Structure 1
Amino acid sequence: MWLEVILWLICGLIVVWALLDPISRVASAAWEILVPIVNSKPVDLRSEFGDWAVVTGSTDGIGKAYANELASRNINLILISRTLEKLEATKKEILQINPNIQVKIIVADFSKGKESLCNIETELKDFPIGILVNNVGKQYEYPMYLGEVPENELWDIINVNVGATTLMTRLVINGMKNRGKGAVVNISSGSELQPLPLMTVYAATKVYVGSFSEALRAEYSKFGLTIQHLTPLFVNTKMNAFSQRLQVSTIFVPNAATYAKNAISTLGKVNTSTGYWAHGIQNFFTLIPPVWIRMKIGQIMNQILRNDYFKEKKQ
């Protein structure tokens, strides 16, 4: 009799354990949507985190739009990208948004790995960085099988998506810790929500960003630091130019400016978020099925986008 009771208890515990994971994931997704709505009061980023922000990959897409939003909130900026001309143009645009802030530019190509950090470390040493936006990222040119991706491109994806996020954080984290305030915003991707065939390595690097953010928060939240992890879904940027259907702005595929305006309003309120309310709704429903179903759906979507690329290339 006791053996039968124990077996039933074990079965019950297994069922509860199996249900808890999807329930907690979906509940967390719902929480991320609701908090910015309930707590709509803007956070004073300058007093909360500091006067200076660093934005990597700041001359295009989400990075540029996020820098614009920081400028509108009176945050001094250090812009990092690999092209001097684009940095100078972005600086000029930002100073038109807010001529009362300071803007510094640093040229760096993160695909070069360790050597790209030497100059950045020297340039940043005298600045009290309050916000670091790890935005720089590299994706496949279009959805590809692993064997089709050029070796150099794979190294670039790993160096940029993993290396830059890790080492840039290390450069500023001790200063933030000593001041007892600061925020690291790691911009990842919805591709991390499941293994993603045809963008295998890109998605895997974004899983790293999620894991890195969670562990970093456990290490540094006790020192007063905010570690935010953003997982945008599709945004109308040049990174997704392989398909024309992703180059049309809609509610669910916002342009970079719309995304950044929403994302920055979550900083200081939620630690993990898609950054955009409509993506939050998509995320909520995405997390309901088990991983193998999400992976299969992702594979089908990427196959469609791959077909788009080849059709457009033939035209």
Structure 2
Amino acid sequence: MRTALVFPGQGAQKAGMGRAWRDTASWPLAAEISEHTGVDVGELLLTADDDTLRRTDLAQLAVFAYQVIVHREAAAAGPAGEVAAYAGHSLGEYTALYAAGALPLADAARLVAARGRAMRRSAERTPGTMAAVVRLDAGTVDELTGRVRAEGPQVWVANINAPGNLVVSGTAEGVDRLAVLAADSGGKVLRLAVGGAFHSPLMAAAADELRTALAAVEFAPAHTPVVANVDATPHHGGERWRDRELAQLTSPVRWEESVRTLADELGCARFVELGPGRQLTGMIRRIAADAATVPVESPAALTAPTSPQAP
């Protein structure tokens, strides 16, 4: 059975998430990532509280490190079936690139650290927020955000996660105005506790800053396919990943389309989620209902990787 390995993004983190993996053979990777980034990753995974992990740069590095450790354990345990492709939601795309062989660990870790810092600084300079929109389809939300921008406030579609699961990003004024229009159309806007207007043009300064870090790394000319957030298309290698990662900061995450690509175009019938929690598993089950989903939240989950999550 062809398998896709998928990695969640920022927001999946939680205090103490590394404790279940502390006694595994892969735990020393935390120290290795710490050396590459100058941040005590072990402390983030074991003792950092929720307030600390809400800081964008620290949250991203903690989630990345967690996923690297879990991926190494999963690789050793051997997820059943052929690993046909990888994908990650936002930040998770960097872990996907590492796991697929597109980047060595040192470069991936440094890029994640640089990305988190750039996004945090950009959000401080240009404050913004994000919100979930429920009970409306993607076309309607896109139309409503366009109406808001025509009035002056700024808001854009940021994540197209699954049917009925969308996220918008923009200024507080823009999100407030969208909430009014959404209610008039039968929808509802639920504000999220995030540090900025991610995946929107308000992150342009972050893209400018990240460009320097991306120029310092070399992507493998060939690797296992990774389905990119920005175009929901599988890519097998090459330097164009620099452009995709820059565009990802200011463009929507096309997760629903990405899952369809994995399931329909690449024939993946099993999705193994490597990350704290089940952030992606629920989305995937709404997109590819016939696929098996396997969330790996502890070492025990690796003993039976072929068992799909029960409906």
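Ranked by Cα Rg over 2.2 N^0.38 Å, which of 1, 2 sits at the highest value?
On the way: 1: 1.06; 2: 0.95.
Sorting by Cα Rg over 2.2 N^0.38 Å in descending order puts 1 first.
Can you rank 1, 2 by FRET efficiency 1/(1 + (r/R0)^6) of positions 155 and 235 (r between Cβ atoms, R0 = 30 Å, to 0.05) and just name the one with the largest value?
Numbers: 1: 0.75; 2: 0.50.
For this comparison of FRET efficiency 1/(1 + (r/R0)^6) of positions 155 and 235 (r between Cβ atoms, R0 = 30 Å, to 0.05), the top structure is 1.
Rank structures 1, 2 by distance in nm of label points 7 Å out along Cα→Cβ at positions 75 and 107 and report only the one at the top, that is, the highest. List each step's numbers first, then the result.
Working: 1: 2.6; 2: 1.5.
Once distance in nm of label points 7 Å out along Cα→Cβ at positions 75 and 107 is worked out for each structure, 1 has the highest.
Given a value of -13000 for helix-only ellipticity at 222 nm (-39500 (n - 2.57) for each DSSP H run of 4 or more, over all residues; to 500), point me to the structure among 1, 2 it was derived from.
Only one of 1, 2 returns -13000 for helix-only ellipticity at 222 nm (-39500 (n - 2.57) for each DSSP H run of 4 or more, over all residues; to 500), namely 2.
Bear in mind these aren't lab numbers, they're just calculated from the coordinates by the rules spelled out. Just so you know, these numbers come straight off a predicted model, no measurement behind them. Cβ atoms are built from the backbone, for glycine too; each structure is taken alone.
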